[in-house]
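Asks: So, here come the structures, one by one.
What follows draws every value from the coordinates through simple rules; no lab data is involved. From a predicted model like this one, the values you see are computed outputs, not experimental measurements. Cβ atoms are built from the backbone, for glycine too; each structure is taken alone.
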Structure I
Amino acid sequence: MHLIGLSLFILFSIFGSFSAQANERFHISGIAGVVLTDICGEVLAEAYRELGIDIEIQRFPAQRSILESNAGRTDGELFRPTGIEQKFENLMMVPAPLCSAGISVFTRGQDFKVDGWDSLKPYRIGILNGHQGATQGTKGMNVVKVRSPRQMIQMLAHGRVDLILLTPIVGLTAIKDVGIGGISLLEPPVVTENLYHYVHKRHQEIAPKLAAVLKRLAARGRIKEVEEEYLSRH
């Protein structure tokens, strides 16, 4: 009886640990009010599920989002461009793109050739507070930082800035939500950047596993499918 009881205990411990891992839940910081948070969140949820982990996206203004993840109050940051770990040292990049997005110019009445960051210098520019790529690209320029895409659209409509920088999906969605006309998207994008998921360093062992899953999803076109499915629903 003693051996049987010991065997049952061992089996229960093994399967109990598998069950606990399967039911593990991560809380991930994401930027509130941004369509890419929904799209990239769906892709990331699929990737984590393959590792037996559920995720919950907690939405914050852009700057607070990364402060929460860097402080370890969440388990990671949904997406950011490369290089943010140099400033936010508690975050580790998962080395496979989660999604990609162009940083594009939206204007109301301005019309000029977009040719890199330098072409924006003559203008008053609205950017999303906490958007590291736009912050770096417009360094030294006449910049106003705004909390949400909707506020950026309203500032542009009221002439407080000459142009705003958003991804096309985010900008077009915000224009539709606010209901303000006369705003144009200029082509081409200022820059197109890959966006990466970041985990808090306490989860550093999961980064290569997630990277492998994301590469598989990209190879079979699943990341693009998720974006198309989302847009078809909205």
Structure II
Amino acid sequence: MILCCDTSTANSVFAVGRPDGTLVASSTVFHGHNLSVRLFSDLDVVLAKADIEFDQIDTLAVGLGPGSFTGVRVAVTTFRTLAQATGKRLIGIDTLSIFAHALAGSAAKNSAIIPVMQSRRGEVYAAVFVDGREERAPFAATFAELEALLNDMRNRCDVVFTGIDGLLPDQFSSVTYVSAPAVPAESFLRLAAEALAAGRFANPFSLNPLYVVPPAVNQHKDPRTALRLAGLPQERV
């Protein structure tokens, strides 16, 4: 059995399922500022819904972000520790790919899916998937940069955005936006099942969150981040 956990947004998402990707139980919980306190009790809740014990779990899957630095760090650290202590297999899934996967089956051929997640810097995190394949890895962008990307991609394919409700401002009103209240649990489980079948496991001693940009405490050490936030060309570095 697979136990999934993503805490990259304000809502923690948990799922339990079989190795073939069949969802057994899921839960979504607004964690506020109490994530580190309540994470294990929330895990107990979804295990109870699935009517199984933690000992019956053999694979742990954790969302790597991008997203909330604190949220992602808490979940990754917890699942790394559980994998180290129990010997269970560990899988890391980037959160943007989960949003994209939820639409991949219904997207038209030669269409681009751009999942977006909020950043606290007046930016968004985004990635680009075309025909179900990642064309551009997760990156950070201002809304102006995202609009420029949209205009460029519209010249060659249809574009669909997806992410948490109400994330994009008015200048994106002409493009399709498929919103979700939280990270899609069923897609999370299916991606974890695909990784399990392919043997794509993470090292529990070295798996880290997906930091598209450095955490705020380290941003002064990253000149490209400083230039981007100042609206200056990054080519200067």
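Asks: Of the structures labelled I, II, which one yields 20.8 when mean count of other Cβ atoms within 10 Å over residues 24-31 is computed from its coordinates?
Replies: That value comes from structure I.
Asks: Something else: Can you spot which of I, II the value 3.1 was calculated from, given it is distance in nm of label points 7 Å out along Cα→Cβ at positions 96 and 120?
Replies: Going through each structure in turn, the value belongs to I.
Asks: I have 12.6 for mean count of other Cβ atoms within 10 Å over residues 112-119, calculated from one of the structures I, II. Which structure is it?
Replies: Computing mean count of other Cβ atoms within 10 Å over residues 112-119 on every structure in I, II gives 12.6 only for I.
Asks: One of I, II was used to compute Rg and Dmax of the Cα atoms in Å, for residues 40-135 alone, and the answer was 16.3, 51. Which one was it?
Replies: On the way: I: 16.3, 51; II: 16.2, 45.
Structure I accounts for this read-out.
Asks: Comparing I, II, where is relative contact order in percent (Cα under 8 Å, 6 or more apart) highest? All intermediate terms of the calculation are to be shown ahead of the outcome.
Replies: Details: I: 27; II: 22.
Top value of relative contact order in percent (Cα under 8 Å, 6 or more apart) goes to structure I.
Asks: Between I, II, which one scores greatest on FRET efficiency 1/(1 + (r/R0)^6) of positions 64 and 184 (r between Cβ atoms, R0 = 30 Å, to 0.05)? All intermediate terms of the calculation are to be shown ahead of the outcome.
Replies: Working: I: 0.45; II: 1.00.
Sorting by FRET efficiency 1/(1 + (r/R0)^6) of positions 64 and 184 (r between Cβ atoms, R0 = 30 Å, to 0.05) in descending order puts II first.
Asks: If we compute mean count of other Cβ atoms within 10 Å over residues 32-39 for structures I, II, which one ends up with the highest value?
Replies: I
Asks: Another question, then. Upon calculation of helix-only ellipticity at 222 nm (-39500 (n - 2.57) for each DSSP H run of 4 or more, over all residues; to 500) from the atomic coordinates, which of the structures I, II produces -13000?
Replies: Derived from I, not from the others.
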